[in-house]
Structure P
């Protein structure tokens, strides 16, 4: 019997993608969403974790950036894949070395456009609308030392109409995230 592959999901906000991933794997006996992690004590992912029965961990910037406490914790939990689902901090080089090609992020735009520091959530969608783009979408990529620059694993587009507000673009992009993120995570797990 093969080993159960364990996922740790990092999020800073509501955690809707994290919940989508949990639901996707709920009947898969070879995959376990083992932990939700956040630095934000107000993050919705904490409530989702409680409701879904997923253990949660809140950590400080010092534990994440200036020590290897979180790396040691994940290794002690036998985590195979780290999934960033709306996580805003830059991943430290030591963390990337500890999980080479095993950190996946989702970005709410078509990278390389609208990526980088400060480009998250509504900031991305507002920039798409302000730039009069005719399409947006999602990018799922491996994480390296720079914001939104890792190897792209998957992209899918949605149209942006001239009449669309940033909120409408956000809704359309979130639908794509929920539709595709879990499947791409599964493909990465299969490749491990």
Structure Q
């Protein structure tokens, strides 16, 4: 018996089979997960160090060069780039594609930790992080009110920030302005 004969002689069987296929298709469709930005994490580590009140030349000689020298000896490093500006040092470590970013991040933390005692006094602790596309800010918001800036900043910090941080999917909230922005 061919499929054509079966369809003509038993139409209820064909309806049941296609109904089952539709139900299974709808179930599979609901199980699909998709994101606007896929989870791609390029093998890049950034090291940011703040040295308040220092000129770009002081930052480069006292902070950036030491950090560059420390991390350039890591395994699977493709390129080390840096930028020194007034009071801030940025060092970017680009790794080979075969490198495990998490292990390299730990290695960078260890290497930078070894030289922190050699950094000039007044330098804040270096911030080491890996670059991830899914951690790029998606939303920037601004708020304003008719109160003085210190009170409004404190209100936003105490009341608004905790409420927004409890929203599912929110990774981090950074307040800029008021006491921090001056």
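For relative contact order in percent (Cα under 8 Å, 6 or more apart), the highest value in the series P, Q is held by structure Q.
Suppose distance in nm of label points 7 Å out along Cα→Cβ at positions 12 and 52 works out to 8.3; of P, Q, which structure was it derived from? Considering all the candidates, the number was obtained from Q. For which of the structures P, Q does the calculation of Cα Rg over 2.2 N^0.38 Å return 1.00? Corresponding structure: P.
Structures P, Q were shown, and distance in nm of label points 7 Å out along Cα→Cβ at positions 60 and 124 at 3.1 was computed from P. A value of 15.4 was derived for mean count of other Cβ atoms within 10 Å over residues 100-107; which structure in P, Q was it taken from? The structure behind it is Q.
Out of P, Q, which structure matches 10.6 when mean count of other Cβ atoms within 10 Å over residues 4-11 is calculated? Structure Q accounts for this read-out. Tell me which of P, Q gives 0.00 when you compute FRET efficiency 1/(1 + (r/R0)^6) of positions 20 and 84 (r between Cβ atoms, R0 = 30 Å, to 0.05). The read-out was computed on structure Q. To test your reading of the models, identify which of P, Q gives 4.0 for distance in nm of label points 7 Å out along Cα→Cβ at positions 28 and 172 when calculated. Answer for the origin of the read-out: Q.
Readers should treat all values here as calculations from the given coordinates under stated rules, not as data from a laboratory. Since the structure is predicted, the reported quantities are computational estimates derived from the model, not experimental observations. Cβ atoms are built from the backbone, for glycine too; each structure is taken alone.
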